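What follows is a set of structures for review.
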Structure I
Amino acid sequence: MNSSPIERLTELSGQLSGLLWSNGLTLLILLGMGLYLTIRMGLVQVRGFRHSLALISGRYDCPDHEGQISHFQALSTALSATVGTGNIAGVATAISLGGPGALFWMWVTAFLGMATKFTECTLALKFREVGIDHEVSGGPMYTLFNGLHMKRTAVLFASFALIASFGIGNMVQANSVVDGLGYLIPEVRDNAWAAGLVLALLVGLVILGGVQRIARVASAIVPVMAVLYISAALLVLINLADRIPAAFETIFNHALNPWAVGGAAVGEAIRWGVARGLFSNEAGLGSSPMAHAAARTNEPVREGLVAMMEPFIDTLVICTMTGLVIVVTGAWTLQQDNLVGAALTAHAFKSSIGVAGAGVVGIGLSLFAFSTMIAWSYYGDRSARFLFGDKAVQPYRVLYTLLVVVGAAVPLELVWNLADITNILMALPNLLSLALLAGVAQKLKNEYFSRPFSRTKAEP
């Protein structure tokens, strides 16, 4: 029997995704860069942690500095892109395919990723462009172009980011909303196009207002959705507190002990943990610097310190909550075709705290996905502007909104495969810029920390 075009595309994309993510070179590049920057930046994720909290609180906000949004709004916008289906569906996928040990490797990716985030966002502020209308454009393409004069590589990154925005930021999110809500209300899956249409309408109303409207909406949604989801997860963990020590033992065994679970199991844990860790917090991907570049500050290091909190909040807090719930409830041992991705997470919550738990997952997933879509639209329109000029921004936003509807009805496996492929294609040019400009970021960091912190004092 001949397979359909969609089935053939799913198979081919799966093979390419597996080729990119299964080889040791990819993992070495991703983890190695994070480790290198952790050492080069003097363990900045630990030494700068307290000051980053002060920056987020608004203590060092400078209204007279260049930029369009505050430190908190920049963090909320970037977090709204990273705190998404990767925290619900992505963690569940990592654990179901790579075992509980995948969660440990997500932690490793997040800790090292904090140094990566600091570096890429510091550089984004350093090399951003501010137009005569005070509109800011920044990100790895501007870092490559203005910092390294590598126009072709900058165009390559912007092209990958533009394509990725339709996958990781758009169709993956719409698809996972249908998957998660479909677990609660089966009719949603039968009417995926209608659900996608509603999502598209809401997304369009926000993104047509540009980065300032996106930032306002994100700074309102992100705290609420994070507190709601974490509270539900804590309730599950309190109910099953006696299982938590055994859950950690299971996680560490599957991550580090090939004698207990087999070398293949540890290898799968590393593969899926790193892949989903990067998908979740986007460290090294190059997306977040585009949001942080719009921050209202003349101090690049300040925004780098704000940005490094993303992997901490996204992966070390929220993803850990999801992973522990899946492990302590035993949901990860289930092998059912209808329990994959977000549906597996919903089942884990429901098994402990009833229908309300699954409802929190469904509502949380919808809010996560919506916020991710509006943030990624900004990443895509900055890429479109870099490639084609201001005239391309509005047509991009219209196309982006329309593809939300399409994404809601595309098979889940195909969407995830495409997201993984575009992830790594974006990461490579960005990691190149980090390797070549790490010395610049280190110098900026050393200069900043060598002088007393001041609310208004800008870098000379």
Structure II
Amino acid sequence: MPPVENPHHERRWLILAVIGLAQLMVVLDATIVNIALPSAQQSLGFSDNSRQWVVTAYALAFGSLLLLGGRIGDIVGRKRVFVIGLIGFAGASALGGFAPSFGVLVGARALQGAFGALLAPTALSLLTTTFTEPKERGTAFGVFGAIAGSGAAAGLLLGGVLTEYLSWRWCLYVNLLFAVPTALAATRLLHNQVAADRPRIDIPGTLTVTGGLFSLVFGFANAETAGWSAPLTIGALVAAVALLAGFVAIERRVQHPLLPLRVVLDRGRGGAYLAVGIVGAGMFGVFLFLTYYMQQTLGFSPVKTGLGFLPMMGVIMVTATLGTSKLVPRFGPRPLVTAGMVFGALAMLFFTGVTVDSTYAADVLPGLLVMGLGLGLVMAPSMSTATLGVPAHDAGVASAMVNTGQQVGGSIGTALLSTLASGAVTSYVGSQRPNAQLLAEAAVHGYTTAFWWSAAIFTVGAVVCGTLLPRRVPEPAPSTQPVFAH
């Protein structure tokens, strides 16, 4: 059956704007609520030990349901799932903003994660099937990658402004300002695309991978607070390994796999998924510990901290857009992504030099600019390579693997770096009598320890990407162009 003309082609740039807004909302939520947590804790009266669940509830639902969300988009139709994801995310955000208690807030965050798991892979698969011409695809993925790379920093700024000048509740209500107009625009611009050879739901695969990813994210989240030797941490990680191994065994045998192994075993796509996961683990060294450093050591307010990340965001946007549209078609993803990882490692090495007496302009800003260059070169080319050449009926699940890699990488990075930083602080203080100066120096020692390990993570990423990624981006084969039923 010959390919049907892409019904989105004439509106493709307006559709890119709609997809970009949806992606921005999802990425913002990774950090915007973090800024609001202290105020929410004071308002609702929950403990420090409970606080992590406001973040973890979102991560658990989002990370464990991504592959299912991507496949539902392939089966039901991407427009339908995209709009449902937007409306559901808006409703969950409204519930969280209105939350009268800690339990309601955590439940709302879990719902946000569930609808985000529908929304994120569907947005990327819409981008994949809308932009099939190589030059335009490069530009579109450059814009999308710029949003993915800079959105977390934008969340810090927006969260700071909303918390300081309005209320922590507006860090959740603000999603309605993104989701509702985007859903209305999507209903007018998008056709409900369903691949003519759409697959069926793989129930055994869905159950094992959802349980496996839930256990994996939970295990790393629990390690951050309870430690790596805690029985619950060990049990969750062992269960994750067993369930994910079972998932792979199932996918090799079933007729309609949730994740066809050919999607991830392709060398270029596999390398791209690893790149996204590695950069997800490494970049938390910037967003988490540099935020702590600017607020607790330099004395920045939440708003000023967010503004401090703006230069990095600007570099990401320029680098991602130009790199994917101009450089990837010429040089392929391997040299760009590898160079991006090297820049990330260099930025982290620069940050290891901060002290209690450092200044933003001399000791933070140069590293942020180099990190922006690195993230811009990694994110957009990796996302484009990860979804290139995938048949239309697998576009959703291939896109979900990008988000899964980023989420799992972020969970691993947060747990690992937090544990290492905490251990470094304890070791630095030792048996000395604590005082303000000692505690300040110990905190900075914890941050720089995390930066050293982040540099190591980016270095591993450079080796992996330099080995696995293809030298050149191949032209999409005719069989990968979308075939639609309406």
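All of the numbers you see were taken from the coordinates with simple rules; none came from a lab. Keep in mind that what you see is a predicted model, and the values were worked out from it rather than measured. Cβ atoms are built from the backbone, for glycine too; each structure is taken alone.
One table, with the values for the structure above:
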| read-out | value |
| --- | --- |
| Which entry (I, II) yields the derived value 0.95 for FRET efficiency 1/(1 + (r/R0)^6) of positions 278 and 438 (r between Cβ atoms, R0 = 30 Å, to 0.05) | I |
| Among I, II, structure where FRET efficiency 1/(1 + (r/R0)^6) of positions 134 and 430 (r between Cβ atoms, R0 = 41 Å, to 0.05) as derived comes to 0.95 | I |
| Entry that produces -26000 once helix-only ellipticity at 222 nm (-39500 (n - 2.57) for each DSSP H run of 4 or more, over all residues; to 500) is calculated, selected from I, II | II |
| Top of I, II by relative contact order in percent (Cα under 8 Å, 6 or more apart), largest first | I |
| Winner on distance in nm of label points 7 Å out along Cα→Cβ at positions 46 and 390 once structures I, II are ranked, highest first | I |
